[in-house]
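Given below, in the form of structure tokens, are the structures.
Since every read-out is calculated from the coordinates, none of them should be taken as a lab result. As the structure is a prediction and not an experimental result, all values here were calculated from the model. Cβ atoms are built from the backbone, for glycine too; each structure is taken alone.
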Structure I
Amino acid sequence: MTRQWLRARQWLLLLLGLSNLASHAIAAGISLDLGSSDSIKSAASTVAYDLVTFYTGNNTGDVPGNLPDPYYWWEAGAFFGALINYWAFTGDSTYNTITVQAMEHQAGTKGDFMPLNQTYTEGNDDQSFWAMSAMMATERNFTNPTNSPGWLAMVQAVFNEQAHRWDKESCDGGLRWQIYTWNAGYGYKNTISNGCFFDIAARLARYTGNATYAEWANKVWNWSKVNGLITADYQIYDGTTVDSNCSSYDRTRWSYTAGIYLHGAAVMYNYTSSLSSNSSSNSSTVWKNRVDGLLTATNHFYSTANSSANVMEEPPCESTGSCDTDQLSFKAYLSRWLADVMQLAPYTYDTIIAKVRATATAAVSQCQGGSSGTYCGHKWSSGSYDGTTGVGQQMGVLEVLHGLLATEITGPVTANTGGTSEGNAAAGTESDETEDEILFSTITTADKAGAAVLTAVVVGLIFSAVYVMLV
């Protein structure tokens, strides 16, 4: 064997090695062709698969519907909304079974998303995120539950309970962040809780045709405007304090608070446009103006740099690299609601889709992490993978991909356009449980059994001590 042959062989092996590395580099990440529905759905399938790997609620001994630490319960509600959307936009039913199981379990015994394992610490916004996923199931004719009230009835229960909590004792209305006094934040009327209530009311009005829900949507909008949560130029602040009579604000602007009011306004525009009276026509114009103003205000959440123009950002925390677990998911909800807005207010399509396309391209390019090489990052406008993985990151990319398919499926249905979910307008109208009842309900059967054992032990020790003293 000559030295020249050995050298040639070494070069050949080196070239083969480089070729192998190159093929792996091409295989890593997710390919996306914006002009191909099949490519978009394939990308969504990969992102959805990686998303579901974070879920443990279908494991033996775990609780259906729960995500593991560090994810809070509300984000689990949003997680299953993403899976409902995934089915609606792609037609892939792979995750429908675990979604129905989770939603039914977390709806609780009364079907109002106040299960005993969460009620003690639950806030109005937490309850709403589960209810909005149930509303998605209603509007998309998702698989109906088998062992609990219909999706529509669940949403109506939440609406009725939150209407009962409307707090006229302070600031002349509004929902507090927290339901019960012992939770930090009870003195704060946050925009997302009120925005979710506004959105739920608007969607129930559109779906059922019941004008009472529309009246509530108008009431919440007007309260939010009068109390400064919605500014004259449609910026949306984080919330206001009860102690200041709602005159002191946290002026932080988050993408999901902008998104929830934009979505609700688009629902009201669609609803009022479908009515025939002159007053409804005037209302439709009012809501169109609000949609336009809110849509313009969302420009705050897109990069203006030449290299990343029109790519969605979360300015309050991305700029400092300090987004917490919750905040990592916020862009998912703005993306989710923009997909609906294009269907509910079709005239917005050209404005929105340009940003969705730019964002989708940048977001998918971030999907280079994890063991599979396809887990997604969060800082989409940076031009390079940020090294993070998580539920929020996966949901964000998945919902952006759904937006690319907005014109390929029909919009949200109503009871008059094919909706099949069973409702109950009286659900949740019984009075809310008192704080004493909630506190008492946290003492579980297991706690009682443990207390009984402890009591028996203590009694035994007392008798033993008495016996010793007598002897």
Structure II
Amino acid sequence: MRRRHAAALLGAGVLALGLVLVARAQPYDYPTARPSTAWANTDAALQHHVAYTDGSVARAALLRLNPARFGPSFAFGFFCINHRGGGGGGGAPCAGFLLGVAVVYCNSGAGITVVTNGVPQVVWSANRASPVGEGATAELTADGDLVLKSPRGAVVWSAGTAGRGVAGMSINSDGNLVMVDGSNRTVWQSFDHPTDTLVVGQSLRQGARLTANTSFDNWSGSRIYLTVAADGLAAYVTAKPPQRYYVLGYNKNAAAYAMYNNGSLTVLDRPGGQPLTTVQLPAVGAGTVQYMRLEYDGHLRLYEWRSNGMKWEAVADVLHPYPDDCAYPTVCGAYGVCTDMQCSCPDAANFRAIDFRRPNRGCVPTAPPPTCRSPPPPRRARAPRLLSLRDMAYFNSRDTSMRTLERVNEEACKKACLGDCACMAAQFVYGFDPNDGYCYLQSEVLSLETMRPEIFHYNSTMHIKIAQGKSPRRLF
């Protein structure tokens, strides 16, 4: 009897210990949802909400803890990033929310913590150009659509999946928000609709884009974008035609796509195929998260959560336009001249700074030249002329210039620009013979770059179209 009683007690103890272990191993995250589920953008409706010391707000609707069960994890919900807030909570209140996926720092109980340095990093959003306010709603509807509505009930965004058999939605451990049907087949995923960011494991198919934010505190898409073409991974500024400031070329391939792997950004010839070109990146550390974001200044920066400092850090700059950072298209704004990373205007007689305290904002002509859209000039109006800037280069590739003239001299280049109402500038480039040069006509003038022929190994002059006015006086 005693042996049986002891055995029973031991068995009960083992069972109790097992229950404790199971309880301790129980995950506290909530990564999935089924139709019909709705979430309101309020603290009361989303009880897992956090206010950060800078005024930012995270309201998690779905949360997937990382495999270590604590640390940086992915959440789907409403996020307000208060770019204007101060470290002590000052600044304008955080009122514009994005419905999206963000990296949040969690403890082992799935509590979102590190409210000073762990501000959510939004890696995908549905409504980047149309933030919503308090009381907006997101719903995985009964017919399988994910819909965002404003506080007044107007539809702001929809995934367009109604009637496609959606049986559930989940936020995965890689940050992909996925909707699946009853057979667990993917119907829709956020990885197929990138905004300005890629996370490890995400690809950028041919024709898709990363589009940078307009500014530091404006999340709407800007003119700067990165895309995969048949012959290169390329970054552009939208213009007529688009102006290219970076390209990583490869042999033409109609199925090429870019893949962000741990330690590399690789362009493959097809899914599961051979690499066409690769950019080596810092490897992702264990138990952390890394992402790359195309930013409003044109840089594609790599960020990683550093547990030793408990904060996000930029660990790499993925693009490297030749020869240096002065080759970025908006580094000094429109008509701005970049010299050793210092900005100025082409000359004082014909240009003025938009903001004298912030020379990187660019310049404007004191008297803009006529364009194709301008009304017909008076009969006695003076024709525009060209301001010539020696040893000046422009970032745009010859392949994406408005028009290219080959084997011409400088006068022919200038004449071509003056004779074309759409031409705002002409770059004349030659090696040894100024009568055997290249002329690249530009429809718009963004940042210019002071160059040294001994480094570039060619001579370059920018001829900028201006209205008739005073003689130029160079500022440098």
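A few comments on the model shown:
- Winner on mean projected area of the Cα convex hull in nm² once structures I, II are ranked, highest first: I
- For distance in nm of label points 7 Å out along Cα→Cβ at positions 122 and 274 computed as 2.8, the structure of I, II it came from: I
- Relative contact order in percent (Cα under 8 Å, 6 or more apart) - structure with the largest value, from I, II: I
- Among I, II, structure where Cα extents along the principal axes in Å, for residues 34-137 alone as derived comes to 48, 28, 22: I
- Once distance in nm of label points 7 Å out along Cα→Cβ at positions 50 and 146 is computed for every structure in I, II, the highest value turns out to be that of I.
- Among I, II, structure where helix-only ellipticity at 222 nm (-39500 (n - 2.57) for each DSSP H run of 4 or more, over all residues; to 500) as derived comes to -18000: I
- Structure with the greatest value (metric FRET efficiency 1/(1 + (r/R0)^6) of positions 314 and 410 (r between Cβ atoms, R0 = 35 Å, to 0.05), set I, II): I
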